[in-house]
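Derivation of every value follows stated rules applied to the coordinates shown; laboratory data play no part. All of these numbers come straight from a predicted model, not from anything done at the bench. Cβ atoms are built from the backbone, for glycine too; each structure is taken alone.
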Structure I
Amino acid sequence: MPQQQAIDIFFHIGLGKTATTYLQYEFFPRLKGIYYIQRTLYRKYQAVIERTQQPRYLVSREFDQQLEEEVNKIAAAYPAARIIIVLRRQDGWIASQYRRYVKNGGGLSFTEFFDVHHDTGLWKRADVDFMSKIRYVETRFTQPPLVLFHEDLTKDPYAFLDTLAAYVGATYDKNAISLSAVHSSYSEKELKIIKKYSFLFSQNRQYSRLRLVRWLQRRSQLLLSYLILYPAKLIPAAWLSPEPLIPPAELEAVRDFYAAEWAQCKAYAQFNNTLLHSQSK
């Protein structure tokens with residue numbers, strides 16, 4: 001039976017590749033006036049909330065293709081929770097997802113990974129339809145989500161952070177906040193090299209149901225990627241094909257395909273965010 005909520009609970013649910021790691025490790029822990037439950041404790045957040053009995057909580061975990069499944073779990077326990085989601089324009093977002101895929105040993109071309117023309121890729125058009133994710137969240141909670149944008153964090157970091165802090169009813173010391181990225185991106189050259197060795201990775205591996213074994217399997221894959229990426233820094237770019245890792249024309253096609261939907265996301269945020277801020281005061 002869903003728990004009756006007499007406390008304020010905020011869930012930041014991603015998306016991935018929208019500075020989520022930065023928020024989780026650099027910003028959220030420094031918020032004052034709210035109890036932050038780190039991503040590593042996400043699976044235990046209900047137990048933490050029940051044990052600590054604080055008046056206000058912030059939980060953070062990034063979701064992409066698993067968003068609807070995890071939203072259902074959160075809503076079953078806390079239907080009055082307030083959801084925060086950060087979006088990034090679709091072309092830049094799917095490009096970043098592809099770079100992560102390659103960094104982790106993936107060998108598909110960009111169009112095999114995401115085919116905006118025929119929807120035959122590993123990732124589907126629906127995975128990049130942000131308005132459908134927003135609408136789904138609306139159906140599961142008593143309040144619409146707060147929708148923020150990665151580009152705003154890039155353009156005016158403190159304005160973005162101020163908006164987020166105000167919404168959750170917290171404060172922070174700007175002097176204690178670093179604006180540097182938590183993880184640096186790998187270069188085009190390094191990603192091209194690891195893609196050439198993608199045959200060494202088991203992309204279709206069925207991971208064990210046992211948590212420890214699954215953790216070891218994933219760590220072994222990660223270690224292998226680092227063993228390739230670090231020496232790749234020393235290889236001259238001239239040795240590689242001049243063809244870009246992601247064809248610019250494909251990203252332009254993604255941008256055009258989702259242009260109207262992106263405009264809807266911006267309009268949704270402009271209308272609802274103002275309303276949500278007034279309600280939270």
Structure II
Amino acid sequence: MKKIAVIMFCSFIITILFPYTAHADMGPKPSVVIDFKGINGKTYYATLLSEQKSTGPFSALNAGNHANAHYQEGDEEYEIFQKFVEYQDADGYYFLQYFKDCTQTNQFSWTYYPPQVFKILLYFPETDSFIISDETYQRYAFDSYFTAQVSGISLSADETYKYTNEMLSLIIRIVLTIVTELGIALLFGFREPKQVRFIMIVNVVTQIALNFTLNVINYHLGELAFLLFYFLLEVAVFITEAVLYTWYLKKYSQKAVPGWKPGVYALTANTASFIIGIGIAYKVPGIF
């Protein structure tokens with residue numbers, strides 16, 4: 001766990017000192033995942049037609065010059081590639097040379113620079129026919145999930161982000177953090193009812209604020225931004241709690257409390273919850 005924290009800290013320092021290098025191509029990228037319903041026993045391929053001519057390494061073929069073609073004659077699935085190339089969208093959306101065979105999985109995923117605004121296009125080689133989505137769609141989160149229903153020649157999709165799961169994991173993280181920090185408080189001798197109650201209140205407020213902010217960052221920016229902000233926000237929480245604990249735990253304690261003790265407790269508790277949180281994120285990825 002210490003190695004993870006060190007890696008995160010180093011990544012942050014590199015980002016600050018070498019912003020252009022760090023920005024080049026590090027960390028996870030946005031994704032679009034579509035589950036298809038209503039297609040059974042048919043061979044089909046899927047792609048996203050983009051509003052823009054390019055995104056990341058993907059681009060439409062140059063007019064009159066196919067030097068940037070991702071497939072060449074003789075390549076596997078070259079004929080499928082040509083079918084998508086020849087498709088003319090009524091609204092002028094572009095084929096960016098990325099497609100997948102979805103026959104077995106009934107799922108299409110574009111996990112590296114997918115288009116921001118797109119249409120869903122399916123090709124059925126057995127009937128040499130296409131189905132285009134009834135509407136245009138756009139990425140609504142860092143990882144955008146859709147469920148597409150195919151009926152006849154009609155295709156419509158709905159956003160299917162797992163909001164309930166996100167809220168449940170948020171609650172679990174908050175509870176685990178509060179339990180951890182209260183346990184450490186007892187070890188430091190902060191056991192008086194007022195002290196325990198104050199620590200609980202402070203933790204509820206700071207952890208809800210921390211986890212809500214991290215949830216929003218993870219939703220919109222993804223795992224790398226989540227990890228970097230996790231470190232920065234934990235530092236902010238530590239400073240806030242150290243100040244509050246130094247004032248309150250000493251003032252309302254029936255016993256003399258050394259000046260260093262509340263601050264060291266805040267540091268220990270937050271370090272423990274930070275490491276445990278990172279450990280959970282890697283052991284049980286779905287919780288974040």
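For this structure, a couple of remarks:
- Which of I, II yields 83, 42, 29 [Cα extents along the principal axes in Å, calculated]: II
- Value 0.05, calculated as FRET efficiency 1/(1 + (r/R0)^6) of positions 137 and 249 (r between Cβ atoms, R0 = 30 Å, to 0.05), assigned to which of I, II: II
- Taking relative contact order in percent (Cα under 8 Å, 6 or more apart) as the criterion, the highest value among I, II goes to I.
- Among I, II, structure where distance in nm of label points 7 Å out along Cα→Cβ at positions 73 and 273 as derived comes to 2.9: I
- With helix-only ellipticity at 222 nm (-39500 (n - 2.57) for each DSSP H run of 4 or more, over all residues; to 500) derived as -16000, matching label from I, II: II
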